[in-house]
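No lab work stands behind these numbers, since they all come straight from the coordinates. Everything quoted here is computed from the prediction, not taken from an experiment. Cβ atoms are built from the backbone, for glycine too; each structure is taken alone.
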Structure 1
Amino acid sequence: MGTLNNRREFLKISAAGAIGVALIGPTACKPAAIDRKSFGVGIQLYTLRDAMAADVPGSLKKLSDLGYKNLELAGYSDSKFYGYAPSEFKKMVNDLGMVVLSSHAAVESTGITPETAKAMADAHAEVGVKYCVQPWVNEPDRTIDTYKKMIADWNEVGRTMKAVGIQFAYHNHNFEFANLDGVVPYYDIFMPEMDADLITMELDLFWASKAGQDPVAMFNKYPGRFQLWHFKDMHTKQEPFFDVIKDDVCSVGAGVIDFKTILASKEIAGMKYSFVEDDNQGNGKTFEELEVSINNLTTKILV
């Protein structure tokens, strides 16, 4: 009798277990989906400038669907962003679960008036950015004297931005590292003459690498001065060069830059935010390449 009862209990337990397995099914072995937005991956919108020119809302929706969180703009003009008033653009982005964090807005060598600087600062404050970035220096202006004049102007713009709660920044390419009559502008002019409180550096890891620079050595030499980074990869390691040649840009994690090693020094650098950028717009496959970058970042590089 005892044996029969034991057998009945065994069958009940076995049946319950089988039902439990059936209910759980094969999904029990699947890993949880990655919330890409939780990584705070940023995107520089210069990467999709053609798409933004054709369809701003649609392009932003695609970025949100891919999991990008923070936007760095590249479409400021006459106190508008991509043709939208600051509050309009900010709402469009926020409604998609993204944040307008930074903006590239150039101050040319001709300078900027206090009134123009204030208008630029006010528009950026309204759109909600934390950073406004000087992205470029035109080739005729890449002289020692013009660099010094521009940096003096940028310091004043940085002061105006600071007054409305925005940090001004400078984004490098490779030409700043070229030797100019015995002077290397990045190290001999930019870093010493930029007020470190008013201007932080947005280090483009691709262009610094193409100029033969070691980002970790830069962080150790100037700790805390690199709050923003640009992530873009390159297919090949070459001898240092200083012309802005974009042919070797590729998706983050698809090339030879050792991002994990560089990221290990982010505290020394003072890094707070980073943005994916592709100067070549993915060679005609913009969103496909942006999918590769964010997938590599959230599964291999930032983990």
Structure 2
Amino acid sequence: MKVLLLEPFCKPYVQELNKIFHDIEFIEAYTEKIVTNQIGDSDAVFGYINSDQLSAGKKLKWIQTPDAGMEGLFENIPELSESKVIITNSRGAGAPIIGEHALALMLALSRQLPIFFKDKANKKWNQAGGLDKVQYLGDKTVGIIGYGKSGKEIAWRCKLLGMNVLGLDINPVDPDKAVKSVMGYDHLPDLLELSDYVVVTAPYSPKNSEMIGSEEFELMKSTSYLIVTSRGRLFNENALVKALKEKQISGAALDTVWPEPLPANSPLWDIPNLIITPHIAGNAEKKMLDERTIDILKENLSRFTSKRKLTNIVDKNLWY
């Protein structure tokens, strides 16, 4: 069995992989030339290939990606949706980190930290004004759109603060200690109406593009906030700008936008009640994230060699 490792961060882990999986020949293929030369008789790939390499991979049965988002792969290789190659991703590797980042954004909004950062830059002590702006997060309701691994990490952190947690997912999800039940997407209006904080952590596919738009912002409370940690294509930028400027909602925090990088002429840059972070919600110390990603690869290698069902299988129609 032959497996190509396309990601250079694999280098420190190759020796360990060879010790664990004696029946696998691991090929370090960190250049396009090596991939093209080796993929013809490879059984699996860890990383991203192109259309020509997919066509050349006559024996290819499985592609494991190092990320959770799949739209780049399917947009670059449309024919992959019709192929027999199994696609798995690394969803969950950054989930705890996303949980922390989402909570940090919520706390920054509730405590109005951007205002105080600006005051500090201006050497301004505005205690009286600050007292009128800060809020308590603990008794608020958070609605989490996308109750997968990242959604659950966000949920239990919010629950520990005393928040009421609502979950929503396209797939049936068993309730856990953080949420009593997880609603289907047909209950999105209910979630929007009830939530003080709406957190979008769902994966993107063409079927849920701009799922948060003008109609959805009209359903939200004027005191509510939107937080997006997964994909910028899940909300309509113009509708968000309008909702913030007209105070349909109180504020927002975006870790993802569309397109990325956010163009300099985007109106989002100039909105004061909006926090923007540069798509780093799932990032922390590199070694930590690399190890969590390799752990998912090792689990699936074990399943692949023993002919068991792989974990994190991607639905080719939904792209996640």
Among 1, 2, structure where distance in nm of label points 7 Å out along Cα→Cβ at positions 127 and 231 as derived comes to 2.3 = 1
note = distance in nm of label points 7 Å out along Cα→Cβ at positions 207 and 287, calculated, reads 4.2; among 1, 2 the input was structure 2
remark   = Comparing mean count of other Cβ atoms within 10 Å over residues 167-174 across structures 1, 2, the largest value goes to 1
note = Working back from 0.95 (FRET efficiency 1/(1 + (r/R0)^6) of positions 103 and 119 (r between Cβ atoms, R0 = 25 Å, to 0.05), computed), options 1, 2, answer is structure 1
query = Among the shown structures 1, 2, from which was the value 1.27 of Cα Rg over 2.2 N^0.38 Å calculated?
reply = 1
